[in-house]
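Visitor: These are the structures, in structure tokens.
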Structure P
Amino acid sequence: MTGVRPTSPLDRVAGAHDAAVLAVARRGDPVSRADVAQALQVTPQAVSKILGRLMDRGLVAEAGTIVSGPGKPTTLYRIVPSSRRAIGLHLTRSRVHGVVVDLTGEILERRELETGHLQPVPELIATLAAEARELAVVGPGELLGAGLGMPGPVDWTEGVYRGSSEPDPWRGTPIRHLLAEELGLPVLLDHDSRAALVGETWSEPGLLRNTALVLVEDGLGASLCLDGVIVRGAHSHAGEAGHTVVRMGGTPCSCGRFGCAQAEYQAALDDGDAELAAQVLATVVLNLVRLVDVDRVVLGGRTVYAHHARSMEAIRRALTQSLQAEPWIHVEVMLSTRGTDLIAVGAACEVLTHEYGLPQALVGPE
């Protein structure tokens, strides 16, 4: 993230402890030292030090006491949602959807702008910056930065939009750098489906440890969380399920191949065959379940919401038929509760995760 100082190993260890306590506090109800100690399998004395550090930073506050027997009353603690804010932007080729969220990921305000066309890069950066500035003045607390989610391929490490095989004026643009310079704020850039999954995992800490999120917006994509770690891949391309072939010699795809899931899904919708489109989506989900062994699948995106009942039915039917000989395998299919805010909220939650999530170096490969 542009503008953030490098961290030392000791910083990361302290950050991991703080993040773990915040994750417990984010679940909602006030918690005691003993609650946190039990959840994290550490001593109450260790929790006291971490809570003291978080209270000094305004992230956690006391929330009263309870009496549960002889001895001193038990002090409760709660997260302070208003202590921090982050901006999230969702960019498509004709629209910018923006939100500002608090520390728990709850929306303080949203904005939507229809650009109507593929803007040249200078105009695009100006549009994104203007939307971010409007959101930056909303709400109390420290503003941590801005996240941007957009259709891939996106190089998360370099903050560059790699573009499609078609002529694309955004291809190769260092969007993160240009937007950070314009705003004077830290900026993160990521694939829209990955941003969406980060938003889901931030809102449900600990629940989505092995999850595939399938996103259908302008295209079809997926993102993966395996053993609690968001998977990006060697080239930040992990989860490009829309360009896996589901029909040999099928519909031409923009990537140059034939029969890609994204092309087949859109062709079915264009032909008015919603049932076939649902079956294509079900095939994508089934392939992901078989390939990476997740126990939850989250569906999101504007197109999914328009056809969610038929899609959910087709996916559950396909999973039941495929897994009937393996009753020990259970896969839950759910619809994101974020609606059309999903990607923008997720982009904002990427900023929150960068600051207050578990450091990736401690929980998975660097």
Structure Q
Amino acid sequence: MSPATIVRLGAPRPLAPASPAPPRAAPVDAIDDVEAARARDLLLAHALSPSALLGLNAATRRFVSPGRAGPAGAAPEGVVCFRARGRWRFTLGGPAAPDGARAPLLRAFLADARALGHRAALLDLTEAERPLARSLGLGLNVLGRTFGLELDAFGLRGTRFVQLRNKLSRARRAGVEVHELGPDLPRDAAAWRELHALTGAWVAGKGGRLLGFLNGELGEPAQGWRRVLVARQGGRTVGFVTLLPLPARAGPGWLLDLTRRAPDAPPGTSELLALRALERVRGEGARVLSFGLTPCVGLEAEDALPRPALGGSRVVRLLQGLLAEHGAAVYPARGQAAWKEKWGPQRLEPSWLALDGPWRPGCTWQLLRLTGAL
């Protein structure tokens, strides 16, 4: 493998040395540059985390390794998506690369960070990526849990779902209807202005804080791979959800990413949006709907393993427990988990945090600042 290169903030750079881009099976989205489109292809083909496409958020940086040069030049063989804050690099998931290239890419990413005097914290590693992290000397702690539905087995019958069915009925009786932008309603700048206005009202109702980094973003109308379903009542948009495609190794299916509702939206609006999204993608052949990561829950997965096998930090474990028990004002983990659990998810998997070296207070501080929790 060629030496890894880094794409830094500023003017977009190609992932490979200046040369014509390799042929593509489909045209690049109008809003995307070539670099972002190639990164998307790598994430879809090789990433393991259900939330991998969050690595395409606008402020995210990408560390890449070029593959072997072909007739049209060298296309990147793998990518690590990350954000930098302070002297820390926080990744979203592990390296997205073919199996044989995964370890060299991650090793190069860690070496590049160390050369700049930075430390790396890898967020949302899957259980399958845990052995790779340990093989490179990284210490592991549970970050949280991912939730997902097996759509072939999903149903709302039984006493377990009585409250959920009641909420859905209230939204329907209030006249809430769900449509997808593009297939059902115009997907244009006017629609995006309405969605941004609704988000502003939703954020104000949440105390003015918009959590980011571990969540996606609305993007632009031309980014058709970000699907948007809206809830409308009497011709007015009262809520919306976004869907991102799952990587091939986590799907086939979709990630339910953003969920927003107007402060005066009828009860059950968010639930009806999620149900209609589920029904739509299941009808298209999807098998999984992921609700993504909720931090600070499912910590018992760490306690079930011997600490020497993880090499993690006892302080991180303690902080996670404190945030889970008393940190609702910082990060509403319990509320998020409760919303996801009421759907009866069958896929409950630990999500791991891997640190390059000992834990330092600056790691937690910078991560909380990066996510908007502080």
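Readers should treat all values here as calculations from the given coordinates under stated rules, not as data from a laboratory. Note that the structure is a prediction, hence the values are computed from the model and not measured. Cβ atoms are built from the backbone, for glycine too; each structure is taken alone.
Visitor: Given 21.5, 75 as the derived value for Rg and Dmax of the Cα atoms in Å, which of the supplied structures P, Q does it correspond to?
Guide: On the way: P: 21.5, 75; Q: 20.7, 61.
Source structure: P.
Visitor: Can you say which of P, Q returns -10000 when helix-only ellipticity at 222 nm (-39500 (n - 2.57) for each DSSP H run of 4 or more, over all residues; to 500) is computed?
Guide: Values: P: -12000; Q: -10000.
So the calculation was done on Q.
Visitor: Can you say which of P, Q returns 0.25 when FRET efficiency 1/(1 + (r/R0)^6) of positions 81 and 313 (r between Cβ atoms, R0 = 30 Å, to 0.05) is computed?
Guide: On the way: P: 0.25; Q: 0.80.
Attributed to the structure labelled P.
Visitor: Suppose distance in nm of label points 7 Å out along Cα→Cβ at positions 41 and 353 works out to 2.4; of P, Q, which structure was it derived from?
Guide: Values: P: 2.4; Q: 3.6.
Corresponding structure: P.
Visitor: Further question on the same structure: Assign the value 18, calculated as relative contact order in percent (Cα under 8 Å, 6 or more apart), to the correct structure from P, Q. Intermediate values should be presented prior to the final figure.
Guide: Values: P: 18; Q: 23.
Traced to structure P.
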